[in-house]
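Undergrad: Pasting the structures here.
Quick note: the coordinates plus some simple rules give every number you see, no bench work behind them. These numbers were taken from a predicted model, which means no experiment stands behind them. Cβ atoms are built from the backbone, for glycine too; each structure is taken alone.
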Structure 1
């Protein structure tokens, strides 16, 4: 999985739209080559809700979990044969010009439905 971190206020509207367009094109290219399972940008952290469980009680707060200089802005779920291939793909992520692309292997856990991530429709999670 490629996690995209950047300062969500570091891009102007034109740069953001350019990044979205380039990222969509990049996702289509990866998908055509059988290398992308899912990809989506995330809404700003101002729309985030964090849920914690402490001492048997649920605590719900507005906002992200942590205050940081860079925020999680989106992801690409890719299928790479090895770390070198993942690094090559990560190096071509358009948002990497403004932030950081973190490569994280996805754990395979017995009992999870197959292709679950590929069934995700990012439109279901957009705020209205």
Structure 2
């Protein structure tokens, strides 16, 4: 029962997180002075890393952790949302789409997915 509730929590959290991403990317562009070069790419990677982690967590892991098909499904969903987010920004005043943002989104998503994948494999191996 706890396992089933955990997956529902991950699904709800992934949907809410995707909604937050949409809300933030729907805000008109502002001039923000970066603290360091590449700051926006790191933020993209972190935000989509969380999304990838949550998307994979919404799936039911097998006895030995998540399957490669589940991992790739999570990667594709996260990457698609990153591309959709950049496309959406072309319609927001003061915002533009950036290919490198998509690269950061996908990279961060893959890292978040890998973290959960590795944690579940290790946890299942210990049991």
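Undergrad: In terms of distance in nm of label points 7 Å out along Cα→Cβ at positions 36 and 60, which of structures 1, 2 is highest?
TA: Looking at the calculated values, the largest one is 2.
Undergrad: So helix-only ellipticity at 222 nm (-39500 (n - 2.57) for each DSSP H run of 4 or more, over all residues; to 500), computed for just one structure, reads -25500; which one of 1, 2 is that?
TA: 2
Undergrad: Identify which of structures 1, 2 gives the largest calculated value of mean projected area of the Cα convex hull in nm².
TA: Top value of mean projected area of the Cα convex hull in nm², among 1, 2, belongs to structure 1.
Undergrad: Continuing with this model, one more query. Using the calculated result 36 for relative contact order in percent (Cα under 8 Å, 6 or more apart), pick out the matching structure from 1, 2.
TA: Of the structures listed, the value fits 2.
Undergrad: Work out which structure the value 14.3 belongs to, where Kirkwood radius over Cα pairs in Å, for residues 4-75 alone was derived from one of 1, 2.
TA: Clearly, the read-out refers to 1.
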